Each structure stands twice: as C-alpha cells, then as structure tokens.
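Student: Listed below are the structures to be examined.
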Structure 1
Amino acid sequence: MPYPSQVNRNDIIAQALLLIEADGADNLSLGKLAETLGVKAPSLYRHVANKAALLQAVNQHTSLQLIDTLQTAAAQTSGTPAQQLAALLHAYRRFAHEHPHSYLLAFTNNDEALRPDADVMEQMVLPIQALMTAVSGPNHSLAALRGAMALVHGFVLLELHGQLRRGGELAVDFDTAVQAYLRGWEAIP
C-alpha cells in the first residue's frame, strides 16, 4: 500500500474523474476513492477537506479541460468566424460526450460551493465570444454568445439524457441547428 505522501492532489482528482465517469458522481465516496488509490481514506484529507471540496476540484479540472479543448479547436480551425465558431461548438459537444458524467457534474449543479471559479468560466467563453462578436457585431455579441451557449448546452443535455428520440442523425441535426443559428446572426444588420 503506498504511503499517503505518494498520493498527490492531481492523482486524487484524476482517479476521482475516472470513478465518476465509470459510476457517476452520486456513487463516488472518499472510501472508494482511497481504496482505488491504495491508501486509507483519512490520508485523502491531507489534499481535500471533504467530498464537496473534491467535487469542486473535479469541476474545476473539467472546466479547464473544456477550455483546453476549445483553445485547441480554435487553434486548429481556419475560415470565416462563423466556420471557426461552428468548430468550437462541435468541439464543446464532443467534449461533453467524451466526459458525460463529469460534464453534467460541472455544468448542471445548483450548489455554489461545487461550481468552478467564475474566472475559469469566463476563460471558457472568451474564445466563443470573440468569434460571436465577429459574427453578430459588438452590439449583439452578448446575446449571441448566450444563445450559442444555450444551444450547445441544451442540445447536449437532451442528448445525454436520451430525450432526442425521434430518429435521424443527431450530429447532423446539431450541425444544422448551429449553422441556422449563425446564419441568423449574420443576417442581423
């Protein structure tokens, strides 16, 4: 069994994420986490104060991963601002599908103590807002940004909860919705 000092905060968060993705956040316990790390549960308290602090750290990590995903998509995409924005929204959707339980934990909870830092959340939307400004103009960029976030987040939530059941190809439908949304903003003078 490893010494508690051989387990660090990053290892704890990484293992918690694996357990959350495998079994859901509701099934995560510090005892189970400690067991998978090969330490006793009290040794985790050297790194996280309690389960709420662990979940907040997991949510922060998830948010930073999503930011990295969006920044990578932005760096790899060329074309018009609308094409770049569509690529970012598709990257956002892919991330949510690749990390469904941690995505839901980070972006659907109502507990202020579990939410990622506001500065991190602002970092997440800045690349999207910059492109939305180019598409919609500066006077409408905040409304356009909020609509884009609602579109991608809402679509993802419906998908993850199995609510879109009427057939068809959801990836195609998502792209159609994104393209129509962006064309609508481009048409506003």
Structure 2
Amino acid sequence: MVRDERELSTICRQLKRLGVHIAPWESNSPDTNVDVVLLDADLFLIESTPALPIDPAIPIVALIGIETPSRLKWLLDLKPASFLIKPIRSAGLYSALVMAFGIAQQRTQVAERIKDLETRVRSRRLVIAAILHLMENRKLTESAAFTLIRRTAMQRRTTIEELSAEIVASGGQAPLAIHTI
C-alpha cells in the first residue's frame, strides 16, 4: 500500500533482492496468503478510515511521513510490528522486516499463553468443586482430596481439570484410585 513511485521502486528493488514476492493489496478482498503488509500511513484519512481488514496475525510495517499526534495514535491502534520513516531508502527495510516478524511471533506466543491461562483459570472452579465434592463424600481433608485427584489424573494420563470435570459431573461419585494418604 505505497503510492509514491520512487518509494515503491526502492521497496520493490530491496524486496526482490531478499527474494520476497510482492503483491498489491486490495482493501476490499485481503489476501489470506500475505506474510507481511507494508502500509503507507500517510495515505489514509484518519477521521473517516475504519479499522483496516488486516488479520492481526499478519505483521504490519508502517511507512511514516506525517508525524502528527492524531496520525501516530491512529497508527498505534493498528499495532504495527515495525516502521520505516519516509523518504524510504535502501537501508532499513531488512531490519524492519526482521523486527516485524519477530514481534509478530512474540505477539502470537503471548496470545496463545494468555488463552491457555484463561482456560486454566476458568477450569480452577471445577478443581475446587471437585475437591469440595471429595471432601464431603469421602470425608477427606482438602490436601488429601487434591492429592487423590492429582494421583488419579496422573494414573489416567489426563489433566487435573478434565478429571475434576468428571468428578463434578458425577456428583463426586467418579471412580478414583484410592491410596492411603
């Protein structure tokens, strides 16, 4: 998404040297096979431009020429992974791409970790409910009930959360390996 012919020529020349295939981006039908988007931030009217239909997993390298606070805030809302200051020169594009891919990978890993932790937090309620069921039905202490759940989960090669869901669903009557604790 670059309109200035000189800058476009410089970018294309550098990308071809890197062995990168270049394709124009159509805003009404974004290509799902895109690895990175080079976005000329100066081309957009800030007040009238809705969020661009770019997959958040695709890194954006922003080309910045106009440094007004409102434009920079708009650009920050797009969450670019890297940027280049205009006018574009032959130096810097490779560094911007390396940074963009690195940051995009980190963002993906952080998002996956957050999703995993949110799932585990939601599952903790099941673990607590399962412990309470065992404490009531089997007259165990909290520590003994959790140890029983943990050992049984290990024996069955399942997670504590999955076993806890089974215990809660059965009203605390799920068959568990009973060990002397």
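Student: Match the computed value 1, 7, 15, 17, 16, 13, 11, 7, 6, 3, 2, 0, 0, 0 of P(r) over Cα pairs in 5 Å bins from 0, in percent to one of the structures 1, 2, and report its label.
Tutor: On the way: 1: 1, 7, 15, 17, 16, 13, 11, 7, 6, 3, 2, 0, 0, 0; 2: 1, 7, 13, 14, 11, 7, 5, 4, 5, 7, 8, 8, 6, 3, 1, 0.
Computing P(r) over Cα pairs in 5 Å bins from 0, in percent on every structure in 1, 2 gives 1, 7, 15, 17, 16, 13, 11, 7, 6, 3, 2, 0, 0, 0 only for 1.
Student: Still on this structure, please answer the following. Computing relative contact order in percent (Cα under 8 Å, 6 or more apart) gives 21 for which of 1, 2? Walk me through the numbers on the way to the answer.
Tutor: Details: 1: 21; 2: 16.
Working through the options, I get structure 1.
Student: Further question: To test your reading of the models, identify which of 1, 2 gives 5.6 for distance in nm of label points 7 Å out along Cα→Cβ at positions 15 and 167 when calculated.
Tutor: Going through each structure in turn, the value belongs to 2.
Student: helix-only ellipticity at 222 nm (-39500 (n - 2.57) for each DSSP H run of 4 or more, over all residues; to 500) was computed and gave -23500; which structure, 1, 2, did it come from?
Tutor: Matching structure: 1.
Coordinate-derived values only; no laboratory data. What you are looking at is a predicted structure, and each value in this text was computed from that prediction instead of being measured. Cβ atoms are built from the backbone, for glycine too; each structure is taken alone.
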